[in-house]
Structure P
Amino acid sequence: MRRLSARDKLRIYLLNHIGETLDSNTLREVAAVSEWARRVRELRDEEGYEILTHNDRSSLKPGQYLLENPKPQPAFAREISKETRAYVLDRNGFTCQMCGAVAGESHPYDPSKKTRLHIGHIVDKTMGGTDDPSNLRALCSVCNEGASNLTLDRPSSEKLLIQIRRAASIDQLKVLEWLIKKFPRQAKDIIDKLQNYY
């Protein structure tokens with residue numbers, strides 16, 4: 001009988017706790033591996049499970065996860081070949097392209113750990129990016145999981161609004177739907193104010 005992988009364990013656990021807010025410590029224990037967050041991302045990105053975080057719902061705190069729906073959405077398969085991975089790592093000098101950490105050496109943000117490199121997309125597949133080597137770069141596990149992304153400049157509301165105004169109406173409605181899902185209480189307050197105004 002085949003042993004369950006960390007991803008299998010997480011999938012089963014999440015499906016048995018639909019609608020419950022789960023914390024990172026619980027999921028780490030369930031997966032029993034250090035790269036549990038990567039397995040959660042694979043469930044979301046490769047298998048299509050809508051695992052929500054604080055980026056999706058204002059009611060969730062950092063480190064909290066929620067699976068609302070047991071039915072997976074269409075997802076992207078992992079299609080990067082071993083040859084492409086080797087080419088990108090070699091091209092990038094086996095160095096993280098965000099923080100400069102070198103594969104196998106102590107990580108600059110956590111010297112107790114050796115740097116492990118992954119392949120990341122420059123333009124995410126959800127935004128139309130491809131698996132072509134020109135859209136790939138080497139990232140350490142810390143940067144790939146987003147801990148160092150906090151140092152990147154975030155777009156201002158003005159820049160976001162410009163992009164939304166330029167988008168097609170159907171895409172603007174998708175943004176509105178996403179914002180209402182992320183901020184349900186605030187959306188209700190705004191709608192109540194608008195109804196009272198008119």
Structure Q
Amino acid sequence: MRFVLLILVFLYALPVSAQYGDRALKAFEQSYVLEKAGDFRKASALLREVYQEDSYEFNLRLGWLYYQAGSFDESKTYYRRALNLLPYSEEARFGLILPLAARGEWNEVITVYNQILANNPGNTIALYRLGLIHYERKEYSQAARFFQKVIDLYPFGYDGMLMMAWTNLRLGKSREAHVLFNKVLLWSPGDPSAQEGLKLLK
């Protein structure tokens with residue numbers, strides 16, 4: 001048992017260069033330079049030259065670069081490969097949502113957000129964005145369910161309060177909307193969206 005532990009400690013202590021090699025490290029470094037210059041296709045091509053299919057980091061990076069290049073199908077492929085390697089990764093799921101949303105695949109976007117919440121029910125980004133999707137679809141009762149969870153976790157958070165206020169207004173819950181719009185004004189004095197909502201309630 002002690003021998004196994006020593007081996008594990010040794011493996012974790014290996015430098016990144018031992019796992020990837022200098023070519024991979026240089027490719028990653030250069031990909032950031034090319035990304036900054038806006039040459040996403042060249043950056044992804046450079047990584048593809050030393051690509052390691054079983055590397056979460058390679059797949060995540062390529063997913064992002066292909067998304068930036070507008071190659072949404074390729075982006076989805078690499079983000080899904082990253083997820084296959086590390087199934088609990090929230091960053092890979094949030095990454096996958098980018099090309100899905102760009103393609104207008106909103107039902108799939110909802111599925112991925114729900115997967116995030118299945119692993120982490122308190123993820124306020126997923127809760128809030130699901131609320132926004134349902135709000136835009138005029139599914140106000142469903143939107144309210146997600147915005148309320150955001151408010152439960154962040155009672156004085158601007159985004160949650162504002163969207164819950166608007167959702168209550170759409171549901172005809174004038175009193176609740178009035179209270180929340182005024183709370184938004186405490187957070188953001190003179191907030192134009194809150195003021196607009198209060199005018200509609202008069």
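Observations
- Ranked by mean count of other Cβ atoms within 10 Å over residues 66-73, structures P, Q are topped by Q, which has the highest value.
- Which entry (P, Q) yields the derived value 2.8 for distance in nm of label points 7 Å out along Cα→Cβ at positions 130 and 186: Q
- At a computed -12000 (helix-only ellipticity at 222 nm (-39500 (n - 2.57) for each DSSP H run of 4 or more, over all residues; to 500)), which of P, Q: P
- Comparing Kirkwood radius over Cα pairs in Å across structures P, Q, the highest value is found for Q.
- For relative contact order in percent (Cα under 8 Å, 6 or more apart) computed as 9, the structure of P, Q it came from: Q
Every read-out reported here was derived from the displayed coordinates using simple, explicitly stated rules and does not represent laboratory data. Quantities reported herein were computed from a predicted structural model and do not represent experimental measurements. Cβ atoms are built from the backbone, for glycine too; each structure is taken alone.
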